[in-house]
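Undergrad: The structures come next, written out as structure tokens.
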Structure P
Amino acid sequence: MSPVTNRWARLSARKRGWLSPASDAGVCISAFVVARQGTKIVLEKPKDNKAWPDEGGFPRRRIAKVVRDEAWILPATHLLIDESPDQAAHRISHEWAGFKGTPRFVMVQSFTRPSRSKGRNHWDICFVYEIYVRSLPKSKPWWSEMRPFFRSELSRMKIGRSHLDVLKEARYV
């Protein structure tokens, strides 16, 4: 087994010291917002837009695949440096999705998945929030469509970027 200093999942801005990178294959810390309209879950279909890398935290070439697949996703993005999960959920809800109201923390999820680096796992840490919406906002330029779905429909839909896994883990599906 590796020495303790090489195996603890601790990150540090310092180049030396007892804190070390958590994974050579990367770590993503994200916030997901599950918008509920009555008993339905609101999903969005992304559209290729130059805002994705800077505002959505996702490369355009990768969102282009979600667009080509005609998949639906939750409003979500990576946390900004020095941003708390609560601040990220608020930013995602209001600025990225256009919802009104206050997102409520639901749970933390953690997944590993194989990376492109052979024998390495990428680590995702997901903060899941929920917000209740009475009406859908005007669509932002990075969304082609926003629509509420019955929970029973979700498992049969094409949902991209592992967002169905997030919904299942949080027991929305």
Structure Q
Amino acid sequence: MAIHAQQPLLIEYAAVSKFHWGLFEGKINPDHLAQMGQNTGAVTVSSISISTQQTSTKEASVLITARFHTKESWTRFPNLSQPTEALNHERRHLDITEIYARKLRQAVSKTRFSSKNFMKELDRLFNDFVTHHRAEQVRYDHDTNHSTVAEQQRHWDKKIDQWLEELSDFSAPEQKIGLY
């Protein structure tokens, strides 16, 4: 009897040391094909998660993570014409999610929240960043034509690497914030 280790449903960005096709455990999603076209070779489903704990009337802890959804992400690998390029493109989708998680951490660290309306203010900020994150993912796919425009893919790779570096001070998921 063979024992197979199952992937978790969600993997946090920091835990994805090696991005590979084996992480994509989902089945081809007809909704994705309807949105992106029947020839779509892979889809990365990722999200930004936020959880909070108000530790006192003067302080709170906010945990913001970028997550990869293994059971919703799927691929046609090994039936891809350029699997290495496609895998890089999909990894960059996850990188963009991490960039927006870092941008949100940065905004949270620089925002003054009231003790009374902390959750409402944080929810509004979170929703704004999620909206911008989704738009950036669409722009990325449009510009690169889902990785098929090599010059645009190289341009985005450089831009994504630069953003990750610029936001490296905000790579830790937990932010402690003061409340007034």
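Undergrad: Once distance in nm of label points 7 Å out along Cα→Cβ at positions 35 and 131 is calculated for every structure in P, Q, which label goes with the largest value?
TA: On the way: P: 0.7; Q: 1.8.
By distance in nm of label points 7 Å out along Cα→Cβ at positions 35 and 131, the leading structure of P, Q is Q.
Undergrad: Okay, next question. Out of P, Q, choose the structure whose coordinates give helix-only ellipticity at 222 nm (-39500 (n - 2.57) for each DSSP H run of 4 or more, over all residues; to 500) equal to -4000 when calculated. List each step's numbers first, then the result.
TA: Details: P: -4000; Q: -15000.
Of the options listed, only P reproduces it.
Undergrad: If mean count of other Cβ atoms within 10 Å over residues 123-130 comes out at 20.4 when worked out from the coordinates, which of P, Q was used?
TA: Details: P: 20.4; Q: 14.2.
Clearly, the read-out refers to P.
Undergrad: Of the structures labelled P, Q, one was used to calculate P(r) over Cα pairs in 5 Å bins from 0, in percent, for residues 75-162 alone, giving 3, 11, 17, 20, 22, 15, 7, 4, 1, 0. Name it.
TA: Details: P: 3, 11, 17, 20, 22, 15, 7, 4, 1, 0; Q: 3, 13, 21, 18, 14, 10, 8, 6, 4, 2, 1.
Considering all the candidates, the number was obtained from P.
Undergrad: If you work out FRET efficiency 1/(1 + (r/R0)^6) of positions 115 and 155 (r between Cβ atoms, R0 = 41 Å, to 0.05) for P, Q, which one comes out largest? Please report the intermediate quantities before stating the final value.
TA: On the way: P: 0.95; Q: 0.40.
When FRET efficiency 1/(1 + (r/R0)^6) of positions 115 and 155 (r between Cβ atoms, R0 = 41 Å, to 0.05) is computed for each of P, Q, structure P gives the biggest number.
Read-outs: derived from the displayed coordinates by stated rules, not from any lab. Predicted model only: the values in this text are computed from it and were never measured. Cβ atoms are built from the backbone, for glycine too; each structure is taken alone.
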